[in-house]
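Each in structure tokens, the structures are laid out below.
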Structure I
Amino acid sequence: MLFRQGIRNYLASTFPTRRFSFVIDPKCLTFFQETTYESALQLVIDLQLVSPPVEVTILFPVYLADPSTQALAEHLDPIVSRIKEPEDLSPYIPDSAIPEDFRQRLLQDHEDAVLARKLLALSKSLKADGVITASELLIDGQYSIYQHEFVRIVPLDEFADLIEVCAHGHSIFWSASNHSLPFNADVFYTLAHRKNSRLANWFNNIQGRIANDVLKEQLRGAFLNRYPFILYSRDMIRFYQLEKDYQSRRDLLNRFSIPLGYYVNAFYLFLWGMLEQLTLIAKYAKGLKIDERECGIKSVNFWKELSAKDPALEGFLAKTSVHNWLDAMADMRHTAAHKIIPMPTRVLAHTDDSKKSDEEIFAIIKEEDPDSLLLNSSVSPNVLAWIQQQAIFDWRLDKMKSLMEHTVFIKGKSGEYFRSPVISVDYDLAMLTAVMDAFVVKLFSDYKFESSAPSK
């Protein structure tokens with residue numbers, strides 16, 4: 001048999017994992033008695049009943065909990081798995097690359113910092129997918145911790161969304177907050193997604209009062225088609241981020257770069273398309289005397305026409321934070337559409353190990369796995385040479401130090417810079433939603449609409 005279990009790190013294909021685990025801050029467990037968080041646990045239970053199941057395990061460190069919380073964890077068994085302190089658990093020492101001010105906060109002796117270090121140590125030891133917490137210290141430093149420690153901090157109020165992501169990645173379109181309907185991919189976002197359903201409901205309620213058929217179809221296309229595409233792409237970005245991280249923590253080959261890159265580029269192309277489509281909606285809502293081809297979020301002629309009737313929208317988009325965000329989105333869209341497709345990757349730095357020669361590395365690999373396919377004489381010389389070079393390359397990558405995760409290099413109007421579209425995707429979605437709300441509120445003041453503040 002050509003492919004054996006022992007050489008899976010080099011060659012064997014891998015499917016996305018259906019097993020996820022999260023260390024929970026003991027202080028958070030009592031919150032799962034509340035309806036808001038209890039629904040997330042119900043989704044965890046439901047996913048275990050799928051065939052094959054999607055298994056989400058909540059790891060509860062009993063050695064960090066008080067007796068009352070330990071009793072609650074026992075009551076929630078088997079959803080919550082109680083973990084004793086591992087005998088070989090290494091103390092957590094913040095990476096030197098973490099910004100010094102936050103690093104010093106983590107190293108303090110007060111109770112919050114001590115607990116934070118113990119949770120991070122346990123998560124790294126168990127190769128967990130994240131730490132569920134309400135700790136302000138950990139939440140404040142979540143991006144630094146992720147970039148330099150590869151530990152995901154999951155704020156308690158985002159846990160339900162993350163469980164939904166685990167489900168949606170496996171084409172199970174269930175909601176943590178709505179258990180009443182058997183949703184599928186075709187209707188989930190418009191009927192059940194917290195961001196999309198309010199816009200879809202608003203459109204369905206007012207479409208009978210819109211006399212202009214072109215405007216009606218523009219609204220339908222934006223809120224019932226394009227926005228669901230954006231939200232689905234966002235969920236899949238989060239899903240494949242989980243999958244890539246799962247592989248990396250286990251020193252497996254770099255997998256899922258293509259699907260992650262695909263959905264990243266789809267997200268930003270659809271996002272920019274939504275910004276452009278909002279200007280077409282404005283054209284027909286306000287009866288602007290301008291050709292469709294001149295409508296655009298960056299079009300001077302469009303804003304000249306619209307501002308003559310309503311200057312408020314241009315004022316909103318001129319705010320520094322919105323203006324800078326639009327420039328970044330323009331850079332992402334232009335790069336994806338016209339340049340080399342941006343593929344999220346790690347920004348790496350060499351270490352003493354990674355600088356070793358090919359010969360030195362190959363000797364180490366042979367010593368670590370003398371029975372591997374790398375030494376299989378039955379494989380053709382050309383294939384064997386490729387396998388060996390790939391193994392050396394992967395070993396060297398594994399020994400390099402990661403400076404930034406899931407990053408792309410952008411050449412924009414204002415210069416060159418690194419950006420992580422994977423880490424930024426929720427911020428970008430929140431900004432897009434705020435711009436959509438602003439357009440709807442200003443253009444359709446006669447139709448009741450409740451906007452929402454940007455959220456993660």
Structure II
Amino acid sequence: MQIGLLGASFDTGNMGVSALAESSVKCILHKWPDAEVTLLASGREDGEHRLKMADKEILMHKLPIRFCKNMFLPNHFLNLALYALLLRLLPLKRVKSYLKSHNSYLEHIVEMDLVIDITGGDSFSDLYGMRRFLLVFLCKWLTIAFRKKLVLFPQTYGPYNRWLTRVLARHILNHADIVYSRDRSGVEFVKDLLNTKSMEGKVKFLPDVAFVLDAHRRDCAEIRSLEGNKTENTVIVGLNVSGLLYHGGYTRNNMFGLKTDYVCLIHSIIDLLMKYDNTVVLLVPHVFPPAGFEVESDPEACLRVYESASEKYSGRVFLARGQYNHNEIKYIIGLCDFFIGSRMHACIAALSQGIPAIGLAYSKKFAGVFETVDVKQLVVDMRGAEVGEVLAAVEKAFEQRDVTTRHLKAVLPRAQRQILNVLEGIS
């Protein structure tokens with residue numbers, strides 16, 4: 001099987017996106033162990049990505065799709081769209097062979113048996129701006145133009161706040177072969193968008209694929225130092241600070257409409273946790289952006305919080321320093337007894353290891369995903385909650401963490417089996 005994986009990358013610095021990419025590959029190989037996976041529209045340059053999974057190394061080709069000014073590039077979107085049109089107008093083997101021989105990118109796409117799309121989990125929306133939505137739409141549209149079977153892996157759909165994004169999203173959803181939503185409300189949302197209730201076989205619910213991501217331990221001094229904090233009498237509370245929220249979003253002016261001051265809220269949460277004599281706080285970044293995207297930097301935000309909090313609570317606040325991949329960050333989160341996160345996939349890394357996690361939400365995606373393992377009550381929406389409400393929810397969840405741990409251990413195996421079998425119905 002030749003599989004194109006769209007909307008997933010290991011190059012963004014966002015460990016949630018990397019977790020989705022590896023987990024998607026894991027699901028593909030669970031169904032087709034010898035499948036060849038191409039990372040479609042990943043990065044800007046050709047290349048390969050080597051992924052170690054279980055006892056084997058997976059080699060994946062990266063096939064970027066460009067939207068730059070140089071329209072003569074063989075992998076420019078307009079070039080590829082023109083080829084798709086020619087193959088529709090002239091569906092002859094001779095024409096296909098000729099075009100393939102003159103463009104290796106086209107050859108890769110034409111040979112794909114199936115395209116699986118996950119859109120970074122939540123980017124099939126205009127929440128992050130119109131430009132990102134249009135790029136996402138055009139890549140999906142291109143696979144449809146080539147008449148490829150398209151399966152939308154579990155993700156969040158919407159919000160679509162503009163009439164144009166609703167029209168374009170509806171077009172993609174109508175032409176996809178299978179649409180998986182990672183929350184149950186998303187199934188009804190898609191059906192309403194398509195104005196139909198009779199799509200039971202096409203629109204389905206499935207938990208976020210990152211619930212099956214494996215944790216890997218890196219043997220280094222920093223990890224050994226963090227492990228040293230885990231003692232019988234100590235409760236480690238992981239705290240993920242979002243650089244994007246710390247800076248007020250891309251617009252830097254409370255882009256997501258939070259009702260609370262995020263920076264003050266983080267420090268108030270630490271003050272609350274310090275009331276318990278046996279707690280220590282471990283600050284955990286989850287997005288390590290490349291240069292030029294400092295507005296998203298979790299390490300920078302965590303460092304600022306650490307410098308202030310460690311001075312106030314000496315010896316009780318720690319920071320996961322250095323840069324880690326998605327598997328290693330999941331291992332670090334696995335050292336915690338309780339977790340609080342503003343990055344949803346940091347919370348999933350905790351929940352999937354049976355660790356109670358409070359989700360500090362800035363969008364609708366949190367509630368639906370937490371609900372998939374029956375812990376929706378652990379989501380606090382910062383767009384509507386006052387500081388006191390957030391702190392009360394954190395305190396209640398912290399004191400009931402043992403009950404939540406037992407619950408998660410009971411429900412996780414079934415959810416993980418469902419995810420691994422996502423492709424069972426596809427021949």
Structure III
Amino acid sequence: MTDTKLPPYNLEAEENVLGSLLIDGSLIQGLALEPGDFYSERGSLVYAACKALGDRGVSVNQITLAQELNDRGNLETVGGASYLSHLISACVSSLDCTYYADIVKRLSIYRSMIIAADKIAALGYGQGPDVSKALSSADDILLSLRKNGMAESVITPEQRAKLMIERYEALNKADSGVAVPTGLKDLDGQIGGGLYAGEMAVLAARPSVGKTTLIKNIADNNGSSGRKVLFCSAEMTVAGIGDRDIASLTGLTTNEIRRGGYTQDVYDKIVASILRVIERRVTIYHESPLTTGKIMQQGTNMQLRHGLDLIVVDYLGLLDDDYGNNQYERIAYVSRKLKQIAMKLNVPVLVAHQLNRALEAREDKRPHLSDLRDSGRIEEDADLVLFLYRDSYYANNVPDVAEILIAKQRQGDSHKTVRVFYDRQRQLYRNLTREDTVGD
């Protein structure tokens with residue numbers, strides 16, 4: 001009797017991938033799976049529907065997935081809405097989705113190897129007159145298998161040359177370069193023109209130094225120039241962000257704006273400035289809890305529907321991803337995910353972060369890379385690390401001149417300092433003038 005072996009598969013891993021997606025639909029953006037990687041037919045159909053929703057920027061959940069399957073005529077085939085409920089209840093934890101996906105992908109490749117072996121065996125049994133042709137066909141089968149099993153990051157010299165030609169042609173045609181500028185001339189001059197697609201930039205400072213104000217200014221500068229900006233806030237309310245907008249546009253203090261009981265002149269200024277807020281084209285994403293998965297999903301949705309040039313996150317430590325056994329591991333995970341978002345969406349990601357208290361004990365309180373709070377992984381992931389420092393934070397009666405210290409720049413010189421003016425009343429940073437340094 002012939003001992004027939006079943007092809008390798010793991011239905012439990014497949015169901016856990018699908019259950020994870022129903023629990024947290026944003027995970028679809030991070031999976032390197034195709035419907036054909038699933039051994040079960042209904043698993044393949046369900047994943048194809050999830051992928052279609054994700055590609056259109058639609059949230060994946062039990063309701064949207066059931067509707068998508070129904071529209072495709074596959075809802076009853078997979079077992080109806082009850083099967084989707086089963087997937088959720090059978091899922092051990094959505095946090096391990098990538099682990100389950102790796103199992104599914106690996107076993108899919110093994111099945112492909114078996115199929116390839118059968119095809120090569122058929123060539124051998126064929127015993128045609130042209131051995132060279134048979135060997136060439138076998139090579140093609142193996143090459144196709146390797147191609148499907150390799151990461152997309154493997155680029156041949158020919159593909160690399162093509163990408164380089166496209167890049168430098170675009171740079172040649174771009175009068176102002178392809179970087180997303182910060183709007184601060186001296187800073188842009190030191191970081192190659194601004195922030196670059198696919199890179200993560202970190203702006204770190206002690207609490208209340210003004211990092212939220214600076215990253216919001218950078219977002220506003222780009223929104224005012226017609227770029228599409230997604231500002232993700234885990235710290236401030238939409239109303240609080242609005243107060244800062246009005247302050248920067250009217251010159252009123254945030255306290256005056258928050259207090260209310262305006263004179264007619266002040267009220268007219270506020271109403272007029274609201275129209276300018278619309279012109280800035282900055283989309284605010286405020287949700288609690290806010291996670292990297294939600295940022296990825298919202299960024300993908302905005303990119304598909306309206307275009308996306310920059311993501312700004314305020315701030316890293318408040319993102320609510322549940323991972324690891326301690327704060328160090330969690331922050332390292334969040335940092336890596338933000339870097340992946342920059343690369344996958346091919347936009348710059350600018351994220352604020354708090355520095356630890358250690359620098360307060362030093363005489364010179366200018367930050368060092370070792371002051372990055374909770375994780376050294378941030379330093380590794382970031383392409384650009386900026387520190388914000390103000391003498392006026394520690395002493396009164398000194399000009400509000402801020403220093404932006406370039407602590408790390410993967411593609412340029414580090415250990416440079418740029419000085420800008422902090423307009424405390426209007427809640428904005430601007431290029432430094434001679435008058436700003438009076439008394440400095």
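Comparing mean projected area of the Cα convex hull in nm² across I, II, III, which is largest?
Working: I: 26.6; II: 21.2; III: 30.2.
Biggest value here belongs to III.
For which of I, II, III does distance in nm of label points 7 Å out along Cα→Cβ at positions 64 and 384, calculated from the coordinates, equal 4.2? Write out the running numbers ahead of the final one.
Numbers: I: 4.9; II: 4.2; III: 3.2.
Derived from II, not from the others.
No lab work stands behind these numbers, since they all come straight from the coordinates. These numbers come from a predicted model, not from an experiment. Cβ atoms are built from the backbone, for glycine too; each structure is taken alone.
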